[in-house]
Structure P
Amino acid sequence: MTKILDLYMRLSAVEVLTYLRERYGYKSLSEMLGLQVSILSRYINGHVLPNTARAERIVKLFNESLLTELVRQRLTRTEDGFYDLSAIVTDVGLLRLIAKVVSTEFSVFSINKLLTVATDGIPLAVQVATELRAGLVIAKKRKDLNIKSYIEEPIKRTPALVEYLYLPRQALRKNEVVLIVDDVARSGETICGMIRIVNRAGAKLAGVFTIVMLEEVKGRISRLLPPSGVLKSLVTFAS
């Protein structure tokens, strides 16, 4: 691990601790991590950084045990059966930590562009693009009059209803490595449409990340991924 990555890991651990302290308090956090309150206080208040081994343990515990539970706690289901992620996408601190997990998951790829659609997935995509130091491109459901050339992709909602996604043709270039990010995959149609846009642009798809995904759409999306593509979701529900 280089010195820069080492420092980044240690700072990330402090950010995780700060977020968790606000939600669980020092006592519960001490029990979770097996660290004295006085040590946690020194980390959180910036007096000292955890060493690399301890920082890795803190981040690993958060990624594997706590993050999914934090997301589940903030999910609500509406009377219509839809999952409401508003409490997640408006929590900037949580989005930053999710973005760090995404960055780690896809660090083996040299991501050039983040692709999302103009919905609630934008706040997460911004954070992930920042972590990966990648450009952000947004597919929209309407054309901008000042842009002349688009990749236009149909999204079939029902036999009688077809919507379209529009992406400026120059937004993705041939052989750029792309990660698709969205907040939720309900039917998978929008994500599949974005995958087709990546293919039509001649770019390379690293994978897809969502916060929430319905189990039944995983296969539909997976079939469109390249052999090396990664499909990752924090929470998966049966429909």
Structure Q
Amino acid sequence: MINTDLPIYSFVILIAFLINIVVVCYISYKKNRFNYDLIYLLIFEHIGMILGAKLYSFLSSPAKYDYQFDIFRVGFSSVGAVIGIIIMSIIYIKMFKSSIKMIIETFICSIPLIYSIGKIACFLTGCCYGIEYSGPFSITYLYSSSKINGISLFPVQLLESIVFFIIFIISFNMVLKDKINNKNIGILTVVVFGCKFLLDFLRFTHMKDLISFNQIMCVPFILCGLFLIMLKKEYIGIKNANE
């Protein structure tokens, strides 16, 4: 595989952010919301995504980073990114009186899209690697810094990339066809975090741990999704007068 001395991970993540900006701009254009406010939205989203992903990674494994938070050294976490976006979206809504539906339509595709592309970076550099496996499509790293060189592994990163790209396509079509409502957002939430929960079993960490911390953190999101599905009154699909 690719030598991890190269900054390939950061390069791919940067590409993911740039593609995400293009997608968000396209959605805003199709929804007739392509204006200067979009700049603030993107700033809030990416601040929440980066800080949330980094802080979550550090707080979930502080010993891995010698109990010192270095934003350039700490890795990304998809669960942390979701939490960060939610927090920054709430702040944005309070500050600019925006509708929940507008925020969801703008950013609902971001997490599955960036996660899908980010997993390619994980595959290339050998992080978040899969369980030991010697069947079809197995991979063996030669330059990984994770002490897995020479071990035949399941390419879980590529499987995650494919699964979440499909989820991105579904969410993208959902937005363009104006199908944002309680039930659909609930179903999408359950699918996203259900897939994240199940795919985590194929990671190398599950050869020693029954349930990972990431899987535990997926459970509240799955429950929230089920709650949205069961809601009788529509909240998300109602448009504000300001929208």
Structure R
Amino acid sequence: MTVLVPIAALAARELLRFARQKSRVIGGIAQPLLIWGFLGAGFSASFRPQGHQVGYATYVFPGILMLMLLFSSVFSAITLIEDRDRGFLQGVLAAPLPRSAIVLGKVGGGAILALLQSAILLAVAPLVGAPFAPQGLLLALPVLALGALGFAATGFAVAWSMRSTSGFHAIMMVVLMPAWMLSGALFPAEGVPTWLAWTMAVNPLTHAQTLLRAALTQGPLPPAWQIAVFLGWIVLALAASLARVSRIDRGSQP
């Protein structure tokens, strides 16, 4: 119970920091909505995904949800670099608490933040014509929560070693944006070249996207191996964060 207090405090600090930064609040919600609107309007008349009896705006909606999760949870780890620069992180490391509490607090706060933003997008989906039943929207929440946890842990593991926010941002954009684009968010995997199909098959975001789409449409679950890859990515990301924090950096300040 004693360890839960600092975990909750660190998570609450992430939420409070976000709420006080109005530009992050507006940008975090407006950007995915704008991308969804532009993509849906631009491709709906010319591109109908193969094997999907829905318009493009409906098809791309799960991908937009995943994009919101990606940006919100991964880039919440930027606060880790800022905390180090301001000396706050050094104070937390010197406190008599297990270092796992730092991971759980920061990652948990980022995941909750991303989930709340995604819930807002889910709530407005019926108002803008997305044909998903309320049951599908509710089923999507646990998938989004797991995805947010994986993204936040991935961002934490990378940010722990970074010394500048610009460097962290550049690395994440180079890695995560292609991963999102090759997850089936913008186009289905059916009919793509073999090398691209293999790339999408080993991409954890592909399987997260498939599971999210199945939840929203209340369709059949994807094969067990896809769910295993998705859950395995989350476990590996958390393990990497815990291992990175537990290791003492010789010759440098944490």
- Task: Taking 13 as the value of relative contact order in percent (Cα under 8 Å, 6 or more apart) derived from one of the structures shown (P, Q, R), identify that structure.
- Result: P
- Note on the structure: With helix-only ellipticity at 222 nm (-39500 (n - 2.57) for each DSSP H run of 4 or more, over all residues; to 500) computed for every candidate in P, Q, R, -24000 is reproduced by structure R
- Item | Structure from which 4.1 was derived, distance in nm of label points 7 Å out along Cα→Cβ at positions 137 and 193, options P, Q, R | R
- Note on the structure: If P(r) over Cα pairs in 5 Å bins from 0, in percent, for residues 17-112 alone is calculated for P, Q, R, the one returning 2, 11, 16, 17, 13, 10, 9, 8, 6, 4, 3, 1 is structure R
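Quick note: the coordinates plus some simple rules give every number you see, no bench work behind them. Quantities reported herein were computed from a predicted structural model and do not represent experimental measurements. Cβ atoms are built from the backbone, for glycine too; each structure is taken alone.
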